[in-house]
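Please treat every number below as a calculation from the coordinates, not as lab data. The structure displayed is predicted, hence computed values, not measured ones. Cβ atoms are built from the backbone, for glycine too; each structure is taken alone.
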Structure 1
Amino acid sequence: MIRPPAVAGMFYAGTPAELREEIRECFLSPLGPGRLPETASDGKHALRGLMCPHAGYHYSGAAAAHAYARLAEDGAPETVILMGPNHRAIGAPIAVVASGAFKTPLGEVAVDTDVARALMAQSPVVREDENAHLPEHSLEVQLPFLQTVAPQASIVPIVFGRVFYDRETLRYLQDMAEALAGLLNDRDHRRLLLASTDLMHYVPRDEAYRMDEMALQAVRDVDGERLLDVVFRYDISMCGVMPTATMLFALRRLGITRGEVLCHYTSGDVPGGDTRHVVGYASCAFYATAQDGD
């Protein structure tokens, strides 16, 4: 399948020239890293995970730029395993595209079929379902940034339509995390996990910061079970909690116990943003331990 863009011209610019300029502005934004990325040819390749938002670039693009600046600094991976929410809950509860490519105005991003099929073989809860991906934006908005800093990288796109916190779901996520950790731990291939999520939705700015921080404390501590508990106990509307928790479970299995929040702001902090009904955005990075590093 060549999956066509669903939100080009809406969440981000629809032509190559306009999109490149929009991404440039995200990196140079006062809310962004303030510099254009230069992808290191001799990077340490110690980055194992990123958490990144997925709203329209006008709002969350500067936060996303922080994550992709770190990716560029670390050196381009071969494969990025992209995990995000399935906002419409179409199709399989955990759905992967296992072949083909995803298209954006900047070109096509190939799917890493070998990694996708290895994941399905090791974690049967992950099922191939292309229809689940057709209207979903949470992974698509990551791709132009990835094409900018790692244009040769392939992807394994996975969306989560199941949003529950019960013993069965926890077991599914932990089993999937075991398989992901094994794929990340393959020293013959440079692979990276990326969880796509926004934070608190449609509350006043001060409340969003307070609620977001509760979730981000668990993310910093690489504690997937605490993240799930906090989000469901306090009704934090973190749309990508399931993929983020799965990433944290996998990183823990690699011995990673600390994450770094690179950026955190709300849509109310963007010039002209409504501070009464905001959405929270954060980017986080997770690096290999000294023992695990290359």
Structure 2
Amino acid sequence: MRQRALSAAVFVPPLLVVVALGEPWFAALIAVFVAVAAREAARLVRGAGYPAIAPLAIAGALAVAADIASPAQLRPYADLLVAAMLIATAIAAFAQKDTKIGFATWMGTAFAAAYVGMLGALVRIDQIAPALPAGSQVDRLVSGEVAGRAWVLLVILLVWSFDTGAYCVGIALGKRKFLAHISPSKSYWGLVGGVAASTAVAVAGLWALGQPPVVGVLMGPLVGLVAQAGDLAESMLKRAAGEKDSGALIPGHGGILDRVDSFIFAAPVAAVFITALVR
């Protein structure tokens, strides 16, 4: 636990600084995360028994992330880039003399790319986020030009708060386990604690952004539970691969994929929610 706290103290402040700086620094950081996480995902896919070509998984994940994050005028080109990577992956799989292995290689590589590439939705949130209403708490403190960054920060805090609430309540009360065949540490009380924490943060955050706080009663549980699903999805992949962590890059935390797994699911859902329900 001490090692995890020290690692968080080292890595979290730079992340918050990059979020505050905005583009192009934030997009560049996400691109680095995508590249490293895709490499880790390809390794886990191979460990689970499905061949995957790491360089193509990395390139494909970057293409998917760019497609999700690209503005409307670049979207057609980004779509073609994703198609080109799928074609390149198929052609690379032709080298396998056993067609079953070749097909598994194509699927394993494409899965790693599509899975990790969804992280690009964090950059998308920065682009589609609604403007800050005049007089909102955040608008009083900073320029309205940072609206996108404020929304990205809210999504980050929602995921972190769910994780923290689930951990604290789970440690105190969590005796009945939740999906223990995937992740033995999860409990129903932890789930309740996570939902309560993310809901409280959503209500407070939307109030600060000049939105109806009651919307947080929907946004908090939705983003929090989807973040939990992202964590469980990576746990399932690691368990299938027989691995405890996706890597050893961050002491006490594992690899980059271990740190961004919740955001891979939460960011696209948050982006849809913000676009559809928040004005």
Structure 3
Amino acid sequence: MRALPLILSLAAALALAPSLVAFLRENGHVRRNWRGADLPTPIGLLIPAAALAALAPLALLAGLFDADTLAIAGLYFVLPVAALGLADDAYAGPSRGWRGHGGDALRGAFSTGALKAVGTLALALAWSALTQPDPAEFLLAAGVLVLATNLFNLLDLRPGRSVKGFVLLGAALTLGSLDVSPLLDLGLWVGPILVAGWLDLRERGMLGDTGSNVVGAVAGIWLVLTLDVTGLAIAVAVLALLTVYGEVRSINALVERAPGLRHLDSLGRVHRA
């Protein structure tokens, strides 16, 4: 049953979410958001936690019955990216963006942001080398993974924005290709992303880099699984332009200025005391 990873991971995320939110708050893992509310963070930890919880029965079924249920697309990329994001959430200094972290690295200072950037590049190259047979596809796929991971982190400045972008991208790729296979192959991650995104949107917590980096990593893999070489080249160009814009200007300001984007961005958001 191809949809079993999605079903089990969604169920695991729904079961784990209340206890994770309570654990983070009770142990002081809170951060002030854009409007001054102190929220548990990183609730993005729910994504790898639920995926691993679902992976155990999936692996058991596959091992005992030779069942085609062990969809682990991107496992060796997404989990390490989550770990890098968690390290950045826990130990990040005041520097922000590629320029800030790059400046720290050039001065010889240790930077979790620089570690995350270098680590994501290394992991993207390794995953692409294992999965892409053609040199052009290898380079383009790695570029898409790195840029998507970073871009969704840049988007995560307002509740729900990163996951809304993920849902829109996934819908566009699925409808454009008329193929649900990539969605099902990534079901282990998609279910927990939706639950964590809902918590983020409703200000029950904040994704943190742990969550937004995983969302970007899964979005990047979805692009790689769906697009051909030409599509990947276009994706690299678009992602690179958006990344540069986000570093030099402000994606947040762009969303706030555009009425349609501003309305979409605010849908479902609540303001809690």
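Some observations on this one:
- Volume of the Cα convex hull per residue in Å³, for residues 75-170 alone - structure with the largest value, from 1, 2, 3: 2
- Top of 1, 2, 3 by distance in nm of label points 7 Å out along Cα→Cβ at positions 19 and 259, largest first: 3
- For 1.8 (distance in nm of label points 7 Å out along Cα→Cβ at positions 91 and 115, calculated) the corresponding structure among 1, 2, 3: 1
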